[in-house]
Each structure stands twice: as structure tokens, then as C-alpha cells.
Structure I
Amino acid sequence: MYLNIEQQIALAKSFGCARWYWNYSLNLCQETYNKTGKGLSRGYIQGLLPGLKKEYPWLTDAYSQCLQVVALNLSTAYKNFFDKRAKLPRFKSKHGRQSISYPANVKFEGDYIKLPKIGLVYCRRHRDMMGTIKTVTISKNPDGKYFACVLVDDGKDTPTPSTEGNAIGIDLGLTHFCITSNGSKSDNPRHIAKHSKNLKKKQQGLSRKKKGSIRRGKARKLVAKVHSKIARCREDFLHKLSRKIVNENQVIAVENLNVKGMVRNRNLAKAISDVGWGMFCTMLKYKAQREGKTYIEIDRFFPSSKTCNVCLNQVGSLPLDVRSWTCEHCQTNHDRDINAAINIKNEALRTLELGTRGSAVLGSPQVERLPCDTADGGDVRRIGGKLDYLLDAIPDEIGSRNHNL
């Protein structure tokens, strides 16, 4: 979105009103909980608006329904916290990204978007929207650019997930970002490393500026532009790769990585944060859901790298610096990553074959998982150097290289 000066000022006032109302409501919820042990409902928070507008007349600068959405977002944030899906809601700052949501009365007129109390704003749409507009979220990034995110109801039902078709296993890494079970490898773009020189220069310039000065504000925006460039490059790479994988496969299997725990390693934290494993898996999940395909996550403790995909023999230890190894049982030479991707694919097909329906399978009902349904649970016994739960892991899939083996 491209706003003129008057529109930027009007939108800045709306951002400030929504932010103040969020902080005021959050503080009131915390004080009420400390005194009574109970929280405040969404209706109670919205009922405070008429009195607050009389006490603070500048609250009328924002569209009334935008402030009502703030109460809805706060109640949703608390619900997510109590359901252990998110952290406790925090106070918002005027620094950083700002946003406000319009639940109604937003229209598109050609190349312009019409916002209440803002007027017509010129915008560039990357595609036409088919359906009913539900919510429009206007945001301002730290680099000073404005964006509109439009939620549209297209009226289409979500297709039922199917497993008929090609299956692929994906192993994620740092040297190679994505290794698939068919042997292909995608290099890690290393976005931060490519822009590190420019980022260092801009950050050094920011550190020299006096705090609170106008020049420091300009230097901060230059640093934010570099970070925005890195983020957009990362998202572009992940979107293209995830779209390619979803288009070519029906069953997509990945490993459930503990990214939050892995970034605690100070030697690899920067590289893991830059690569974007979590964002990539999220893209695979929702794109597979839209296409009616199956996305399944294998348990992180499944020994995918240490298990031979030919004879299913498992080695005792396999350090990270060992990138290839030879199976002592069948004398097969394995590439560590490709072997792991094949085992992830086989384990996913085995899980689907047994009819396991856990939370890792997208679109499947929540049913209690039996101990023997996963590789890491239940009574797992060693049989002649093999794992009994892997005896049926090799798939008999038409079109795969393991077919008729």
C-alpha cells in the first residue's frame, strides 16, 4: 500500500489507539486476576469502550470496529495461553511492527482499497480475490512499508486428505536444506551470510548515532530494510520449494524437529534460525491441506539416520561428522541424509498402512495412539540386530524405486 502524508498520520493514530486499548485491557485483566483470581470476558472488555471514549476523546480517531477486534484478539490470546498453544499475552510497543484489523466496510475499487476514516489508498494486488472479504489487516513493517492482508471466504470445502499417489520423505539439514527420498538435494541459501556485509555496515552506522536523535531513526530504518530483504528472500525460497514438493507428491513425510531446543546450541543457533525449518514445515502442511494431500510428521526420536533402509540393521552410534557409512550386515554404502529421508518415507507409509491416526497426520481424527503404533513407543525389541517395528517398513508403492524389491 502507498499512502500519502495525511493517510499515514490517520493510520498512525489508529495504530496508537488500538495499541493503547490493548495495553489498557491487558493491564486491567492482570490486576483483576491478581485481586480476584478470575479473568475478564470479551464482552466486558468491549463494554468499557463507550466510557473510555468519553474519558479519552482521541480514541474516536480509530474506527470503532477496529477497537472491538482488539478485545477479540486479547480474549483469543488468553485462550491460546490456557490451551498451552502460546505464551502469556504481552504489552505492545510503539516500536516495531504495527497492525490493525478491519472486520467490515472495506472495499476494493480497481487499484485502490477503501478503508473507513482513511479513504482510498493506492495498492498493488499480487492476485485477484475470489469470494467474500471477511477481515482486512493493515500492517506497517519496521522498514516503513505498509501491507494489507485480506482474509477471504471462497466458499469451497476443504478436500478430504488422500494417500493415493507418490510419497516422499524429507530430511532437513544445514549443509543441504532439503534432502528427499528420491535422492535430490537442495542447497542451503544462507540468506544472512549473503547480506552479512551490508547488514554489518548498516548496524555499525546505527551504533554511532545518538540515542533519540532523528539520524538514529533513519539509521534504524536502514537496518530494518536489510532484515526485511533477508526475510523476503527466505520466504520466497521456502514458498517455491514447498510448492514444488506439494505439486509433485501426494504423501509428504518429514521429521518432527525440536527447533526450539536446537537453537539453544550457541554454535548453531544462528544457522538454524536462518534456515527456517519451522516455516518450511508450516508451508508444507497448509499447502497439502488445500490440495487434499497427506502431510505426516515422524517422531523426532525415530532412528532414521542410523538404520539401513535395505536390511533395516541399526548401528550403535553415528556422529554428525560422518556423512556416509557402510552397513555391516548387507555391506550397502549409504549417504547419511538420503538414507534418513528414505527411512522417514518408509516409516510414514508404515504408519499409514497400520491405520495410525494421530495428531501428526493432517486432517485425520484424534484417536488414542497405541504404544506399538510409533517407532519410539511401546515394547520395541531387538531381533537379530534389527528392530521389529521396522520389519514391514519397506513400501510396495507403484512408481517407487523400491517397488517389487
Structure II
Amino acid sequence: MALFFYFIYFVGFLLAGYLALNVSYLFVSAIAGRLGCQSDVYLPKADDVQRRIAVLIPAYKEDAVILGSVVANLKQTYPSALYDLVVIADSFLPKTLEKLSHYPIKVIEVHFEQSTVQKSITYALNALPENTYDFVVISDADNHMAPDFLERINYAFGQGWRAVQGHRKAKNMNKSVAIFDAMNEEVNNNLFRAGQRALGLSAMCIGSGMAFETNLMKRVMNQIQTVGGYDKELEMLLTINHVRVGYLQDAVIYDEKVQNVAVFNKQRTRWIAAQLYFIKAYYKVGFQQLRKGNWQAFNAFFRSLLLPRSILLTALFLMASVSLFTGNLPFQLFSVGMFALMVFCLVVSIPTVLWKKISIHDFFVLPSLIFGMFRALLNFKQASKVFLHTPHAETTE
């Protein structure tokens, strides 16, 4: 019996240590993101060389949003002769393709037995004419680039960057779910982009609003085989090759936020499946890179070991609640302290403008979103085999 209690104590100690490691990592990143330099590139120079750009837009059954996105993204201040919007059309309706033909863009039709974003982007990269584009930008079908987005990206490449991540912001906050999704986006921006760069680390890629040297992107994408979450594998392969990803706080791209709980759950299921796949595929590589002294690559892997924040927050809340009934003061101080630090990380990472958007009524949806994350843990195997598409719809504020 005594051995059993020692075992439980040991497991509890390991669990507490793991939770503390999560919170400590996020706390340092949160403080660094708020106090450090938040962008690697500032205003463009008038005499900077203007490079040729391909904006790749992978789109699977996105008939509802693609036309609006094309119109919005053609409003760049960057010279129109120097960039091309390339819509990678997967399973589009004929009438949508006909409408797209009237715009000054390129359309690449693709057909796959099993569609994924990675396949679409790789196909398009291999189809682009050689030595035509200096770098490529990846944009989702629902994304709207700010008018100066390509100018700022171009300036970053003029400073020697080979890979950069722009600042993705919410395009819509018309639903309670969308507001929390927008908050989550900005927390990620502070922790894993601004915070990481302030610490001298590579910014985390987010799947869209990012740009890469064309030949580099082509070489790396042809190595990726994942069903979902290709951005994690992309960043890992870049850091293995000692290519650091910069973060452009002022290069803004607007992204449609999820508007209902069901779609939110599907999206998070896909994300968790991608995270677990990445851990399985790269845990050996991650520690090999650590032994080689490649902290950038190991850090890219280490982030995948962190718990999803809603699950982490719930676990810390439960631990703090239980500790209040134990009478064990050290355990109480530890548990409540960890929970308080986690809340602080979230609060300090969310911009004031988003706090002004939220109301008491919006918090009623929060338990459903947290419960959805736990359901996603149970359903991740589905997403690891089949790409779970997140549907979009035109939104207006």
C-alpha cells in the first residue's frame, strides 16, 4: 500500500512539474512579447528594390468567399505588374471558375483523391515558371491582405530575411465564438511570434500571411507529407536548415474567425491531430537537433509538447480548486500561483480593443469551447487520416 502511495505521489509530482513547465514557458514568452521589440521590420524605404511576388491562395470548395477575397487582395499599393494572385482551385463550381476568369489573376485547377492544403501549395509551386518570382506569399481563401501588406513583406526580404510571418488579425467579430477565436489569435501572436522573436527565437508559422524565398519554399514543401498542420512541419524543416522566421507586426492580413461551436470543434480537432502527428514524426529529430546545439529547431519541436491553453487553464483551475480543500499550504500556493500566472499570460497578451468587444453574454459560450477541446482529444484520429475542411462564409461587421 505504501508503494502505491509513493507511486501516486511521484506521478503527481511529474504532472505538477509538466504543468509548471508549460506555465513558465508561456509566462516568459508573454512578458517578452509585451516588453520586447514586436516587429522585425518597420516602414518600407522608398528606394527599396521591388521584387516579383506570387501570392498563393489554396482554396478547397471556397466558392462563397473566393471572389470577395480576390477583389480585396487586388487593392495592394504594391505595383500590380510585380505580383500575381494565384488561386489554387480545388473542387470549385464551374460558375465560380468562370467568374474568376474575368479578374487579372492566375487560376491553377487541382484535383486530388484526398485534398490537403500541403498538396495544393506544392503542386502550385512546382507549376510556377522557374526564376519568375523572388518570393511567395501564402494566403487562405478567406484572407484579406491590408493594402500595404506586400510592401512590408518586400522590405523584409530586402533586409535579408528568407522567411517571415505577417500579423494575422480577425476579419470579423460578429459572434461570441468569433470574439474568443480573435482573442486566441492575438494571444498566439504575442506568445509565439512577438515573444519568440524578442527572445531571439524563430517566430511560429501560422499557415497563412507568411512569405518565403521561392526556391526555399519549393524545396521544403516537397518534403512534407502531413495531412493537416503543414505549417508546423514547414517551420521545423526551415529551422533544421538554420533559416529563422521573422515576424512583421505591422504587415497585417485579416482572417475570418470561426462563428459557431461546431466548426470551432472541427478546426481544433484538426489542430490537435496535427500536433500529435508532429510530435510522433519529429521527437527524435527534435532531440537530435538539441544535441547538435540547434536551439531554434528544438524550440520549434518543444512548443508542440505544450498543452492547448484551454485544457491547460482547465487543469490548473481544477488543481487550484482541489488544493483549497487539502490544507497543504505549499500545494495551495503552488496551484493557485500557477493558475494566476496562466491567467496573467492570457490577459497581458490580449489587446485592449478586444476586451472592449466582449460582454458578459459572450462568456456563456466559453464552457462549450473548452468542452470542445476535450472532445477534440478523443476525435483526433479522424483528422489524422482525412483533412477536415473548415467552411467559410462572407462576413460583414
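FYI, it's all coordinate maths here, none of it is from the lab. All values derive from a computational prediction rather than experimental measurement. Cβ atoms are built from the backbone, for glycine too; each structure is taken alone.
General remarks:
- Which of I, II yields 3.5 [distance in nm of label points 7 Å out along Cα→Cβ at positions 50 and 242, calculated]: II
- At a computed 4.9 (distance in nm of label points 7 Å out along Cα→Cβ at positions 146 and 298), which of I, II: I
- If relative contact order in percent (Cα under 8 Å, 6 or more apart) is computed and equals 13, the structure in I, II: I
- In this comparison of I, II, the computed figure 10.4 for mean count of other Cβ atoms within 10 Å over residues 314-321 is attributed to I.
- Ranking I, II by mean count of other Cβ atoms within 10 Å over residues 18-25, the structure that comes out highest: I
- Calculated for structures I, II, volume of the Cα convex hull per residue in Å³, for residues 130-273 alone is largest in I.
- When Cα Rg over 2.2 N^0.38 Å is worked out for each of I, II, structure I gives the greatest result.
- Looking across I, II, the calculation of helix-only ellipticity at 222 nm (-39500 (n - 2.57) for each DSSP H run of 4 or more, over all residues; to 500) that yields -13000 traces back to I.
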